[in-house]
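Since every read-out is calculated from the coordinates, none of them should be taken as a lab result. Keep in mind that what you see is a predicted model, and the values were worked out from it rather than measured. Cβ atoms are built from the backbone, for glycine too; each structure is taken alone.
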Structure 1
Amino acid sequence: MSKPELTLLAEAVDTLDVAKSMPEVRTDEDYRFVCQVIMDAKRLIAKITDAHRPSIQAAHDSHKAAIALRDSHIQPIQQALRIVEPLALAYKQAKDAAAWAETNKLLGTARWTKEATAMADAEALEALGYTEEADAKLAEALAPTRITPQISTLPKVEGLSTRKRWTFRIVDPRAVKREFCQPSESRIKSKVENEFYKISTVTPEMIKQLEDEIGGVEVFETETIVGRTK
């Protein structure tokens, strides 16, 4: 760390020490003193910011250049992936569809056999007077067949797999339910900040009117201390 940087750091630490020892403001003189401390602190922030600006800019430029160089090396690979990944997915999806078709065919045959056997058993039991047992067999016939997990026939490639997820696209924004609509905080912020920008006296009625216009918000005023350092 250079000597000027050490000096600025020492000033920053001194500022913190002064703030820690600051008593509660009880008089106008106390207020003037604490305000002077605030202004000195803000000027010191500006001074430190100016001192570090060249090195930060140089680091930023170097970072941007390194990122650009890295991306230029990756770009051809990403283009290659955009070509080959759809080829692999198209083949996998075709194989999956064929496997599902075969699975459904087998399930259909098993379901028909199960239902036919259960119905025949139920009729026989009914003829013998076993009504409850016949009803149980009918319930068995109507019970859903357990789905057999699909087994992939694709060759395994070490480290490579696919991931499925449900997603969506909006086809009619006006039809989206209100609970799924996110308020635009940037638009609300702009509306609130500009509404009373040049009005010195804002009445509760004016605030209420703005709240009703936006809906679902509470409008209030905050105050911070601002110091001009230049």
Structure 2
Amino acid sequence: MECYDNYVSQLESLSEQLAEMNSGLSVDLLSDEVTEQYFDKVDFASSMLLSFYEKHLKNRLVLNSIQGLLYSRQLDDYDGVRLCLLIDVFRCYVELGHTTRLNSPEGVALLVVLVKFLVPDYTMTYQDLKSVPSEVVNIDGIVPYLEACSHDIKVPLGECVVSNILQNISPRNERRYRIILYRFCSAVAEVDGIITEVEEDCIKTLLRLDDDDPDNDIVVD
């Protein structure tokens, strides 16, 4: 579909910019709200998401299962699987009611995820937030394309795409995946010290605490 083609084209454009990385321009993303403790939480949860993707999602069974969800053609690589995960992260922001703008602590958390998945050769530490290369910052230009794909994919808004895929493949991994998303969402939700009703509803949905089936509930510490 067109939204996927546009997403791929934008990725290619961003990759060309990142390959050069020589503008010498940088952006300061540090603020009073972006504490080292907050950064460590989102960095750890993002690393868990990446590890889960590498270990449990980059396989033929998952790849075959996403055929037809968004694309009219067969896929031979795992860009589509990665896209499904990033759509879930974007949907979490929608459900939490949080902004994705980089001048916010929530936006910094999203950038951490995008960097891990789309700029694997760039390691971003808390100290690095003081001077992030503009080419890396520009990767947030992919967000509108994630939004477009989120609307076009054949999984209802408000649901996790990867969870939908894993339910019939590996229920155990599906639960693991939701726990990791929960940890990321909790870090983002707690950044201002207040858990709103909207945020609480999002977290309950991730842990399946919002339905009448106690067997699918996930209890976390």
(request) Tell me which of 1, 2 gives 32 when you compute relative contact order in percent (Cα under 8 Å, 6 or more apart). (result) 2
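Of structures 1, 2, which gives 0.00 when FRET efficiency 1/(1 + (r/R0)^6) of positions 43 and 179 (r between Cβ atoms, R0 = 25 Å, to 0.05) is computed from the coordinates? If you can, show how the numbers build up before the last one.
Values: 1: 0.00; 2: 0.90.
Only one of 1, 2 returns 0.00 for FRET efficiency 1/(1 + (r/R0)^6) of positions 43 and 179 (r between Cβ atoms, R0 = 25 Å, to 0.05), namely 1.
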(message) Tell me which structure, out of 1, 2, gives -24000 once helix-only ellipticity at 222 nm (-39500 (n - 2.57) for each DSSP H run of 4 or more, over all residues; to 500) is calculated.
(response) 1
(message) For distance in nm of label points 7 Å out along Cα→Cβ at positions 67 and 171, which structure out of 1, 2 has the highest calculated value?
(response) 1
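I have 17.1, 55 for Rg and Dmax of the Cα atoms in Å, calculated from one of the structures 1, 2. Which structure is it?
Numbers: 1: 37.0, 108; 2: 17.1, 55.
Going label by label, the one that fits is 2.
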(message) Computing FRET efficiency 1/(1 + (r/R0)^6) of positions 3 and 35 (r between Cβ atoms, R0 = 35 Å, to 0.05) for each of 1, 2, which one ends up highest?
(response) 1
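Out of 1, 2, choose the structure whose coordinates give percent of Cα pairs over 14 Å apart, for residues 139-186 alone equal to 60 when calculated. Can you show the working numbers first?
Values: 1: 79; 2: 60.
Clearly, the read-out refers to 2.
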